[in-house]
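What follows are several structures.
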Structure I
Amino acid sequence: MPNTETVRRQRAIGGALGVAVLGFALFYHFFPQLLHVEPGQNTARSPLRGQPTTMGFDQRPQAAPGAIVSEIDAGPPIMLAPASVIAARRREKTDEVALPAQKTPDSPELTAVLDRADKALQADRLVGGKDSAATMFMAVLKQKADSQRALGGMDEVRARLAAEIEQDIALGDADAARDALAALKALPASASEVGPLQEKLALLDKVRPMLGKAASQLQEGKADRPQGDSALDTYRDVLQLDPDNAVAEQGIIQVQRVVLDKALAAVAQNDFTAADAALAEAASILPESQGLQDTRGRIEGMRRQSGSAMLAQARSALDAGNLELAQQLATKAQQISPDLAGIDDFNERVTNARLYASYKPGQVFADRFVDSTGQAPALVVLPTGHFMMGSPDGERGHDTNEAPAHEVQIDKGVGMGRSAVTIGQFRDFVRSSGYVPQSQSLGGGSVYDEQSGGLRDDATATWQDDYAGKPGQERLPVINVSWNDAKSYADWLSQRTGKKYRLASEAEFEYALRAGSTTRYWWGNDNPTSRVENLTGGNDRSGSGRRWSNAFGGYKDSYWGPAPVMSFTPNPFGLYDMGGNVSEWVGDCWHDNYIRAPRTAEAWVNPGCSRRVIRGGSWGSAPDMVRSAYRQGAEADLRSARVGFRVVREL
């Protein structure tokens, strides 16, 4: 019977010849980088039996300490452990057979032999010559059949030899497995071990050609394609026959690695669609592998990096005013990385640039004059949207000139004055331009008469006066200005700022006045419960103690006449005095109803019209005249102590 050392030499020579072609093919396909001697990699070494090793081809990624990994990624397979470890594991899974009771102790001579046998066993000299563990244990048993040390030693020899055979089978070394199996058959009481091992060896003979075929398919680039004729298909066929085949398991890992390399190559070409397809393909091979998770993480990082770089280019294009290119780049960045940080803010910037010239809805700004010091009135950016213009038939105070109610679309934002133009702002215009307002060129306006409690014409009243005909404060809204005066002021602002200023359209004014509301007033349907506007309040009193005959009951704002602008609460759009203080000129011509009215924000103008529209309530308006839908018409040269204006700037 050959000893273990002789078996090793036979395996080293005969086994190498027997598996040379298969071994080289597998090794080349599993580790081509080792043959190419890539930097930072060591040359693979053939393991010695009994040494813990991965046999060079187990390159599965190791999980971080404490991580939970699947059995596939749990490190080197048990078949690559020392035979003693495998034998111990096998015993754990089988019921231990009790040895017969020993009648008398082993003699000193037999004990000496058993000691040498144990050393041989420890040195892995299992079978063969007279110095092998099996020879010495059997020699003891011939003299003392009930020696428990000898019986146990023989059990260990058989177990380790069987483990070595299983190792050889797992590694595809059929010749070495046959040699070891022959040695096992020669041992007494080995029949129970030999049968299953012979079956496994027969299975190895059956799958070895399949493993060779899989290696060739890998060589030809058929890792997972074409379906039905790929290395993946062949390795899976092997595992159907031999579920524990380590070579096939490693082959499938290698196939997945080939697919993951495709994903990384696609990313290098910025083809993230192909990378995603390759990742999905790799996930169908081994869905829980550490290699898949690592590659997915790398690609996600590269995806974010590429998306961020492209988004930076989009920002540059947006800053340069190229909206089309900016949107194209941002769309591509989002396709690359759907959850890219900053994409929502950028899309908002693009929307603002398109609709609001890079301002934001609700933003307050003021244009500086381009030819001198000073600036235009502060503006609030109105959001785009739509609303129902006019009043329904059932609304209290409804008038036919407010019908039919119709939907209007506000497609582009504008900047609307936060308040009506003040006396001080209008004075700057008159001084700078030399313009003569019509209260001076045509003579007079109207003032409030305390004795009668109403307005009366006054030939001496001008835009510089307050509602009672006295010199007005700078922060009071300018009154006794005509539509023509208001348009001239807007035209002057356009010249001074280089921007397009005008009067609001009637649709823009009602949209801004309502500020998203659908009620009678922007604050609700009933009398206000807080100081929202300068209105006719039931609790207000004039200087002589007069009361309003038609007023908001229980309301008091403490003003009889216009208040300084922005003295009250802004509406939800951030605009002041839209429903009170002074009524305001808008750009439209007067029409008796809304039949054929525009459904957009444009002003409804007929060339040469003489009557214009006034919107919004004033300090002296009855409650029905403060409604959001209320409108009135007047000649373009009208000057009234209850009418002023505000401007709009196109964005």
Structure II
Amino acid sequence: MRFGLVVQLNHRSNGVFSLQSHYCTAPHLHPPLSSLPPRPSPRQIHQAHAQLITLGLATRRAPMSHLLAHCALSPALPPSYPITIFNLIDIPNLFATNNLLRYLSRSPDHEKSLLFYSQLRRQSMTTNNYTYLYTYPFLLHACSRNAVLSEGQQVHSHVVKLGLDSDLFVRNALIHFYSACCKIELSRRVFDECPWQRDVVSWNAMLAGYARSGRVDVAEEVFELMPERDVISWSSMIMGYVQNGILEKGLEVFRQMIGRGLMVNEATLVTVLSASAQLGLLEYGRFVHSTIKDLKFPISVALGTALVDMYAKCGCIDISRQVFGELLERDVFAWNAMICGLATHGLGREALKLFENFIREGLCPASVTFVGVLNACSRAGLVAEARRHFESMVKDYGIEPEMEHYGCMVDLLGRAGLVSEALELIESMKVPPDPVLWGTLLGACKMHGLVDLGITIGKKLIELEPGHDGHYVLLAGIYAKARKWEDVIAVRKLMSNRGTNKVAGWSLIEANGSVHKFVAGDREHQQSTGIHKMLEVINQRLADAGYRPDVTSILHDIGDEEKVHVIKEHSERLAIAFGIMVIELGCPIRIVKNLRVCGDCHEFSKMVSKVFEREIIVRDGSRFHHFKEGKCSCLDYW
């Protein structure tokens, strides 16, 4: 019969344990506990506990230790409850002790597991045997939760002193712990110390550590070297790509994973939906959604929210609404995703109505909720509503405005021509405004031709962020609008001298199962000749319909004819021409652009939608534009 170390608590007050050591046999299963599910709810735990009390077993070591084991799998319980159970046990054994440690390491008060272990050690208890083997993974898990390096290293030293450092479970916990503390070199040292003591969990911990630290290249090497891969291996690689901005590669690995017939977990599905949303490419998102349907994966709140967000960011606001409406349960995040999605599509009044429903449901708005609400007001030019909600946020909900809230208000006021009010708002802020806020105001100055104020703000921004290309471009744009070409040249020269280059504009379009990328003047596409011929046809038909290019956005002192040539080859025009060639009639042409669409390309897109009778959906760096029958959903307010 196996024996284990037992802990006797003689005095208990304020959570302080007084301990004595004994030995006893392992606990046995009791009927009230045998019917509990693998992850019991607090109510089920309480019911089982009540039955044990009724049977007179409330202080017996074996059944109560087993009840603690179930508590460890139900972290929704308040910490005081399992501690009370432990304190009631007559001479608690190691099984009970480890399960209390296990519970505490997973609970919101995981620091208490270290305190409890420290009290065990202070009692000079004998722990130089393998009965304590499972204690240390629990402790290291607790240290990983808050990434407390010094405490975890102390636990590591105890592991070495007890001769447990060659155990596989302990080593895996150490690898994970050091990765969580961003000490990937120490993780690798533990990983390499005992090459014969590795399993798929060891490799996964190392893989996830490299991915989390941004070293995707090394993560790829680890992935290739793995003698065995499981679902966690593939999921970690996917998350590594997505979290480090390598979105298309992450989605491609997901396709490979599905192609191999591997099951996926919810976290991976949410991750790839997030990647699809960031790219704004619908076919990727549809593939993920079809996978969810094929696997009959239950739509949880998290997964439903990810689907709402993905469809909204891929330009399908109608499907986003439908998914939101079908959710059986909605939390604040789901409502936020829908409100923000409507706002991005310029459906300001609908977003505000949804916010009213949100309040009627009895939910409490968070900071991000008001970002969506104020953004909705900004996109629709609802100045009075924005002022009211900005005031209500502080007065009714006690939410102090953050930079994003101020950004929405400055953007709204600036677009509405209330630049002086926007400036007053910035100057009244309790926290120093960031460069993004000043940049928003600078854009408003350019829009409304406020040259003097724009020049002052532009020079200020260049001093604050000399490496940011957008500030130079906006300042040069203000000079160009005022036809101060010498100043335009001076700004561009300063930009060049400081090694700051303008971010190149690009446009993406999905067609025939592939993603096609265009930059201005692009001649690299394999169908480049046909695309440029189609663009000539488009330009001629638009000219016949009365379209005349607006070249005021070109920041060069060159002739209008040359400016027309420059603007004719902007990236979204090439994407539109390609879309007309390859996307069948009746299907929208969907384009993702990294920068804000210029005024002339916006007018060009409107005209194409009318003359060619095609619906065009463009997601630019600011919002969505739905072009149809010569009109845009933004009502020319962007």
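What the table shows:
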quantity	calculated
Which of I, II leads on distance in nm of label points 7 Å out along Cα→Cβ at positions 198 and 606, largest value	I
Value 3.2, calculated as distance in nm of label points 7 Å out along Cα→Cβ at positions 262 and 350, assigned to which of I, II	I
Top of I, II by relative contact order in percent (Cα under 8 Å, 6 or more apart), largest first	I
Parent structure of the calculated result 30.8, 97, given that Rg and Dmax of the Cα atoms in Å is the read-out and I, II the choices	II
Read-out log10 I(q)/I(0) by the Debye sum over Cα atoms at q = 0.19 Å⁻¹, for residues 446-493 alone, computed value -0.51, structure in I, II	II
Among I, II, structure where helix-only ellipticity at 222 nm (-39500 (n - 2.57) for each DSSP H run of 4 or more, over all residues; to 500) as derived comes to -19000	II
Identity of the structure behind 0.00 (criterion: FRET efficiency 1/(1 + (r/R0)^6) of positions 190 and 526 (r between Cβ atoms, R0 = 41 Å, to 0.05), calculated), options I, II	I
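Bear in mind that the values in this text are calculations on the coordinates, not laboratory data. These numbers come from a predicted model, not from an experiment. Cβ atoms are built from the backbone, for glycine too; each structure is taken alone.
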